[in-house]
1. Could you tell me which structure in P, Q was used to calculate helix-only ellipticity at 222 nm (-39500 (n - 2.57) for each DSSP H run of 4 or more, over all residues; to 500) as -7500?
2. Ranked by Kirkwood radius over Cα pairs in Å, which of P, Q sits at the highest value?
3. Starting from the value 25: which structure in P, Q was relative contact order in percent (Cα under 8 Å, 6 or more apart) calculated from?
4. For structures P, Q, which has the highest computed value of distance in nm of label points 7 Å out along Cα→Cβ at positions 7 and 95?
5. When Rg and Dmax of the Cα atoms in Å, for residues 15-86 alone is computed for each of P, Q, which one produces 14.1, 41?
6. For mean count of other Cβ atoms within 10 Å over residues 23-30, which of the structures P, Q scores highest?
Structure P
Amino acid sequence: MMPIIQSLLSNGLGLVANAVMARGQAFVEDKLGVKLAPNMNPEQVAQLKIAEMEHEEELMRLRLEENKLDLEELGMRIKDTDSARNRETAIATSKDAPLLNKIVTPLLAIGLLFITFALFGVVMFQDAPVDSSRKDILIYILGVLSAISTQIVSYYFGSSQGSKDKAEALEKVMK
């Protein structure tokens, strides 16, 4: 499906490409009455552009539908992050929460970041090359630790203001 989308985009058929991504090739072919192929000749492209113009309203509706779904997904992600931060704040400011509950998350985050940087340092500055039997495992571990580190930094130093702006924009769009 990817070559078809690339072909559509390179021929200036963004609405059709978006519809293919949203609903699939068979749906678009049925709706437009035109066969989609990765390597279309100029005549097929012209035919598709005419079909795109004729069905522009429907294709725009599909794009708006997809954008609405994207906004709903973003809203769910923002709520999820917000609830985690609210939980963290409630624990940190609670008089009844034990000290262990207050410090376990930050200590775990700091520990994971430290381990990640230490492992990267060892790999980068080690004199002996990595044994080929351990190379794949090491790459996997570094990838996982990199992803975890990104999430930790995003959680603690991430886009609180950006999330707030996105939430406000989402509310405006939903209303």
Structure Q
Amino acid sequence: MGNYHLLHENIDQVVGAYNKFKSDPDAYPDWISWDSDSMLMRKDWDSNSNWKILPVYGSKEIVEDRFGIEWEVMAGMLWKCWSNLWEVVFEYFDFDDVDIVAFSKLKSDQELRPHKHDEYGNNLVFHMAVEIPHGDVGIQSSHGWHQWKRPGEWIVFDPNETHSAWNDT
């Protein structure tokens, strides 16, 4: 098990990598829809609303099962884009203990309704805020409610327990 506190101490490198992506998005992979879309809800529903991720690292199982791409191809592409972040993450975590590393976003006026997953085994989910819009943005897990306020805040939760998220901005 890795040390989340030490990873948090490198928030400047994480934010720097994200800001580099924002300044040159054509040099990186694009945001992709994540499979929690069926749990999304929008007050004024439109078919384009969704939860998206920008992959940084994916295990062989995640890449091949969820994305249908050969792991070596995806890993090579992601390493080329995010090698600096791989070095930060895997200084504190073993490759075998990580399924996916990604930036994620939930668009304005959306929520991820309460749900839980059965396929995660004993894995935990770690979320660290990088960019937060002004307004009511948060996550609820078995540990309680957390409203995101500033970059660097983080939480860990069991995805097999009920959790939800919202972006009321």
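Read-outs throughout are calculated quantities, based only on the coordinates presented, and are distinct from any laboratory measurement. Just so it is clear, the model here is predicted, and its values are computed rather than measured. Cβ atoms are built from the backbone, for glycine too; each structure is taken alone.
1. Working: P: -28500; Q: -7500.
Going through each structure in turn, the value belongs to Q.
2. On the way: P: 21.1; Q: 16.8.
Checked P, Q; max of Kirkwood radius over Cα pairs in Å sits with P.
3. On the way: P: 18; Q: 25.
Structure Q accounts for this read-out.
4. Working: P: 7.1; Q: 1.7.
Sorting by distance in nm of label points 7 Å out along Cα→Cβ at positions 7 and 95 in descending order puts P first.
5. Working: P: 16.9, 58; Q: 14.1, 41.
Answer for the origin of the read-out: Q.
6. Values: P: 14.8; Q: 11.1.
Greatest value across P, Q: structure P.
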